[in-house]
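In structure tokens below, several structures.
Computed from the coordinates by the stated procedures, all read-outs in this text should not be read as laboratory data. Every value quoted in this text rests on a predicted model; they were computed, and no experiment measured them.
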Structure 1
Amino acid sequence: MTAVVPTGKKQGTHTGRVAVRASGYFNVSTAHGTVQDISRRHVRLLQRADGYSYTFQNE
């Protein structure tokens with residue numbers, strides 16, 4: 001998934017694997033670390049899970 005956050009402390013574009021939290025927010029694990037508590041309105045699906053492991057690439 002990719003998250004484009006326009007303003008705030010977590011501002012920027014974050015691409016990586018996600019984990020859904022019980023609160024409804026997402027954690028995005030990128031090649032540079034984990035960005036926590038991203039709202040659903042900033043997240044866009046890139047590829048559905050199909051059981052295959054993909055690697056990270058630089059943006």
Structure 2
Amino acid sequence: MSHEETATEAARRRERFGALPERIRPQDMVETRPAIPHDPDRERYDADEFAVRYGL
């Protein structure tokens with residue numbers, strides 16, 4: 001068997017592997033989201049908690 005390819009094999013190979021996949025932009029490869037969900041109660045000021053933490 002010869003190492004030379006026939007025209008049909010070459011055409012079949014080009015049809016299958018001839019085009020590169022569509023390029024993906026780096027911005028599309030990254031997903032950003034907060035590590036923890038936003039909790040409004042966590043940021044609420046509590047006078048009693050402040051007094052216990054810093055006053056005693």
Structure 3
Amino acid sequence: MDKARMSLGELSIQYEFKKSDILTQIAVQQQNVTELEKEIKEEFGDVRVHIETGEIVKQ
């Protein structure tokens with residue numbers, strides 16, 4: 001029983017570390033997208049970029 005509890009505790013800790021890592025990666029990617037949007041706005045003005053085609057459409 002003790003071994004099972006320890007294994008469960010270890011899994012729980014691994015899960016939390018992995019979750020934290022994934023959330024950090026998401027935050028970094030969101031920051032990258034925000035910076036890219038800012039660069040596009042500076043270069044092209046107030047536009048929309050169609051994600052699938054890359055088409056730039058003025059608003």
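Things to note:
- helix-only ellipticity at 222 nm (-39500 (n - 2.57) for each DSSP H run of 4 or more, over all residues; to 500) from the coordinates reads -27000; which among 1, 2, 3: 3
- Comparison of 1, 2, 3 - label where mean projected area of the Cα convex hull in nm² is highest: 2
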